[in-house]
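Down below are the structures I want you to see.
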Structure I
């Protein structure tokens, strides 16, 4: 079964769904260099390690530190992969470990590709999204899904903060931007933008 989810002349996105909460794990790969990065080492580490070997993954980026997104981190690090997370969410990885911090507006180089980190607190204090330069791709973790923001009743969540993150940071991208969330199907900024008032009025 192919894992290829999206591609253009420069980039490939591979997707697998793992674990009891159907977490999306993405690999972003530069077609020119063969280098790749894995987003959210959520679960099923043996499957993810096979994917990493096949696709040339060099490092792991965590969108946030909730436990369902980090179950494979320890095994990834043991296999030699560097794991990056924001400083605000790093305490949630204390049992599995991490290697480096991700900062807001950081540019992650993956071969010739550039992933722009966008700090989007609200689901957790340190939640971060990744936009791939010169593509329509936006990896939103658990900040934005089809039909609304991620849950804010969990540890570190705040509803007004996530709404601000979505309106100020994510809705700054064009309507054609493809949203690739931490669970479920893709959507677009254009599909989600008109629903903002409904999300605010329902309050979750």
Structure II
């Protein structure tokens, strides 16, 4: 699949104000500073499609981008929040949960995990939440260029080993680098396959 067009559509404060659910949709989420915007820009081959920032927690609402006029990329707020109040945190959590559980055209959630680190509790907790809610997801290990390949592989293996303690089947995984465009081809191919399956279903 060649991505010819990628355009910002809307930022929504709730799932009810999102665009009509008439196209397949792929959401991206992770802890603050995991490289989410950079990954979205890399996948869509647009340098400034999603706003990148050195300040964690910049994404505060549900951002929709229309790709090739036929499917959506959604940039969600992170779950390892920066300096925000408890009430703001609860508000974000409720908004994200409502979107993930109610958005009927959501095909897959890409959970971004920083490959430089050993398994983090809030990443594992979020994975288990999606399992509990029956939301389909994949794992994207980011910033693979920032560590030696052996370290990245050790961290990926450790994370998957943690999942094996409670999961019978492991989700699809991608190892990526936004700078080197590692993993882009695999993710785009996966989305294209999902789009084909989605479009076969009676609407």
Structure III
């Protein structure tokens, strides 16, 4: 897998973000503005391994490399305020089981509505709860965020704080040959999640979202 220059990418993002906030007093700590860096000191290999042992997993490569550059991160977009450090990452089911339950209840209501409409339309086929592969494994602009395998929420790893009712998740149930986990932008106001093949892909997409929102 090609090495991604995390430090260069993040420093560019830092400068762009700080410049976008120059007219807003007290938005960022003075030391952040002076340093031009939204991140923190990088995590050591020992810190990363401790987190992996605590969670019983091996973190995906691009996320590991990110943590080595910065152990956590300040705001990325208006929706995400903080990426967790190695000490703070944890399972979504531990931190926000209520959010999982709420989403599953919403999905169940949609399933019941679909079944009712099918019966009354004389089509008695019932939509499957789990999305089939040919629909699920579509990424990019053709992806529909509704096509989410909601059963994966139970094992999703929470890597950011719950910002504006949105969160970053890593999905250990979908892993590439390179060991990358599927990455999600999961919003309480979305009917599903925007999914990416890796944490790196997620962050690159979020940077583009930041630029577009800044221009808007």
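Only the coordinates and a few stated rules stand behind these numbers; no lab work does. Given the structure is predicted, the values throughout are model-derived calculations rather than measurements. Cβ atoms are built from the backbone, for glycine too; each structure is taken alone.
Out of I, II, III, which structure matches 3.3 when distance in nm of label points 7 Å out along Cα→Cβ at positions 175 and 191 is calculated?
III
Compute relative contact order in percent (Cα under 8 Å, 6 or more apart) for each of I, II, III and report the one that scores greatest.
II
Cα Rg over 2.2 N^0.38 Å, for residues 87-150 alone computed as 1.43: which structure among I, II, III?
Going label by label, the one that fits is III.
So if we calculate distance in nm of label points 7 Å out along Cα→Cβ at positions 15 and 63 for every structure here (I, II, III), which label has the highest result?
Greatest value across I, II, III: structure III.
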